[in-house]
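Structures given as structure tokens follow.
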Structure I
Amino acid sequence: MKNLGQMMKQAQEMQSKMSEMQDKLSELEVTGSSGGGLVEITMSGKHQVKSLKIDESLVDKDNIEVLEDLAVAALNDARTKVDNAVNEKMSELTGGLQLPPGLKLPF
């Protein structure tokens, strides 16, 4: 029974650390860019877009497709950076313990 009590305590500690990590992720901001920085998107650790900056040199009604492509590329860059940051923080939290396939944290 002693081991079960220890496991429960560890589970509670992990839950507390997970809650703290989720709070930190909501404060985390990363910036993805494309076109050599002509388009930048800032995103929170919870994948919420905070800002979009577009260099005025790209604003051309005859060439809107380039702007659209750069915006998508910047968004994807930001998402990748957020995912990498989340994975890094999760690795710190779990001490490098690999989670089972399909188990995504934070829930």
Structure II
Amino acid sequence: MKLAVIRTGSKQYKVKEGDKIKVEKIKGDEGSKIELDDVLLLSDGDKVEVGTPKLDKKIAATILKQSRARKIRVVKYKAKTRYHKAYGHRQHFTELEINKI
């Protein structure tokens, strides 16, 4: 089973072929194919390649969805001063399907 560790959006993800992952927003339309080139580790079961800092390999993926996450509520409150403020935030994300490692 092939396994890879990729970096996108300053986060690292452990992926296999067929995995669906949510990453920070990547430019592209739904259904388009992209290549992820920040491959940090590659394993095929027997042999493990570790990049210093990254490998010269690419991972093929398809953009499934461009969307926004659920709203989170953020509240600021200071006691005894009658100060409170609440607002919401929805983070943009891209859902990817890993096609080929």
Structure III
Amino acid sequence: MPTDQTVLLHRLVGGDPRAAAEVLALAPTTDSASVLVAAAMLARDAGHLARAVELATGVRERQLVVLAEAHLEGNIYLLDVLVRDHLADHPDHLLAAWLAGQPVPRH
């Protein structure tokens, strides 16, 4: 059974314009590493990733945090390698696929 946060992230990935604002509003109080990763991507704020690292459970969530770090740092080569590897192991991880499709900041 999907959680409310899973449904919210699916709405974000699906392009629901209200989902982004909801993710950002939820970020200060959430205990979900995935929501914090999404908030970091939306706000372009790596500060959310510090909490995500602490809350990430399991390889899938820890890898998601590393993907977001590479993305926000603008390391497109590392991101490319990591996201391919991650999605090969977790092809159903929609948030990772969404993250990979976001514009990478140039530093």
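Readers should treat all values here as calculations from the given coordinates under stated rules, not as data from a laboratory. These numbers were taken from a predicted model, which means no experiment stands behind them.
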Value 22 of relative contact order in percent (Cα under 8 Å, 6 or more apart) was derived from the coordinates of, among I, II, III, structure III
A value of 19, 15, 14 was computed for semi-axes √(5λ) of the Cα gyration tensor in Å; which of I, II, III is the source structure? III
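Of the structures labelled I, II, III, which one yields -19000 when helix-only ellipticity at 222 nm (-39500 (n - 2.57) for each DSSP H run of 4 or more, over all residues; to 500) is computed from its coordinates?
Traced to structure I.
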